[in-house]
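Alright, structures below, take your time with them.
Throughout, read-outs are computed from the coordinates displayed, never taken from laboratory work. Not measured: the values here are computed from a predicted model. Cβ atoms are built from the backbone, for glycine too; each structure is taken alone.
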Structure P
Amino acid sequence: MRLEQQPAYVLHARPYRETSLLLECLTREHGRLGVVARGVRGERARLRRAQLEPFQPLAMDLLLRGEMATLTAIEAVGTPMRLSGDAGLAGLYLNELVVRLTGRQDPFPLLFDAYAQTLARLTAGESLAWSLRRFERDLLEAIGYGLQLQYDSATGEALIPEASYRYRVEQGAVRCAVGSTLALRGSDLLALEQDEMPDNVGLKALRDMMREVIRFHLGGGELRAWRVLAMAVSRQPTDR
């Protein structure tokens, strides 16, 4: 099957044979695809290989056969994204998260749009911590694991902003004692639901909650990017 002018981002690349690359790409209409890019590592292909760097909006022509696609043409779209320093680390976290939590050839147009929007936020210098929490929320929603952030799952009543809750992945928010392990304020959960950035305490609590949720969906696994991001914490006023 031929796919023409497919909106795409490169998530990961590794060498393949002498002159080629194996890519993991996020496409808007066909989800995550494994792509063979032939002949892009030679000296004469330097410009074409530069187009395959992460975070760049692309239009790809692909020949899809079975589980893998072959790149036949590529075109840069719009202004190249420039992510460096901690924003670059955050971008690599997005990429690992997409690779680990999505299957190949499952189309998630809303996830593609959320990814593009998050890259724009990181490029614009918006809060890294808040940008990542919003993307995690939107990714989980897009792949069918949306969070329940409005009600106490034990009582069905609306969350109380001043009360403390523990978020249980298979159940939702449950009221708990102040100071309990992984406790969040109701206001933190509501802030994530209403897309309003909480204070630094809330950002840290949401980070810890999201890691528990993601760990659950990874079957108890960890993300390499968590360790990398942890090294940058001391350089920022807010946690990731």
Structure Q
Amino acid sequence: MTLRIEDLTVSFPTGPVLEGVSLALDRGEVVGLTGTSGAGKSIVAEALVGALPPDAIRTGRITLADAPVAPRTVALAPQHLDALDPMAPVGRQILRFARLAGRPVDVPDALARVGLPPDTARLYPHELSGGMARRVLLATALATGADWIVADEPTVGLDEVAAGRVLSLFTDLAATGRGIIVISHDVCGLAKISSRIVILRRGRQVETAPADAFTGTGTAFRDAFSRALWNAQLAPDAPC
């Protein structure tokens, strides 16, 4: 079964912010999405989960097995930690997402799947480290029962070790048969877990490159921008 985005374009009254983006994602696969700030990465995520602003105009197709994607088929682990309710403990928030999706959830099991101990359920967001909060956001997405997960900038603000642990979760989840899209500026990290990476620039798709293109100085890339983006990650102060 394949989740497909075909020629996705999103416009606002001020003009287009995303033009002609296409990608395909199979069960058991991780696909990366990267690009500069403002390239339209989060707009892709919002379009996938049906969360675009009311004044957005979307064209193109988003399908699963050639049929329109049903509500709650795709779940989002959002970028911003303030998506967590500061007034509710973690366990209650996971239960809330499961109830909204009309399904039961075992909270300790949901936490274990993202590498957190059961007693995390009683903690409030301000008691979580950055890495724990990222995992909780992922747990809320998984609680919906969705087989297709979009993680938007899941390693922002994390040190290298914590970021590596969060990224490794996505390969584990893909191994259970889920399809995962990871949106990140961390091209090095994406290359380690993805089968291929979609590269955006100024709302347009530059290319979709296989993971093995992200080696050396990037001679395998078709586009000069992709090569420059990759080489920026290889700078002495940002080694892979």
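Some points to look at:
- For -11000 (helix-only ellipticity at 222 nm (-39500 (n - 2.57) for each DSSP H run of 4 or more, over all residues; to 500), calculated) the corresponding structure among P, Q: P
- Comparison across structures P, Q (criterion: relative contact order in percent (Cα under 8 Å, 6 or more apart)) gives the highest value for Q.
- Source structure of the calculated read-out (distance in nm of label points 7 Å out along Cα→Cβ at positions 54 and 150, 2.1) within P, Q: Q.
- Read-out distance in nm of label points 7 Å out along Cα→Cβ at positions 38 and 78, computed value 2.3, structure in P, Q: Q
- Top of P, Q by distance in nm of label points 7 Å out along Cα→Cβ at positions 126 and 214, largest first: Q
- log10 I(q)/I(0) by the Debye sum over Cα atoms at q = 0.14, 0.18 Å⁻¹, for residues 142-229 alone derived as -0.53, -0.85 - corresponding label from P, Q: Q
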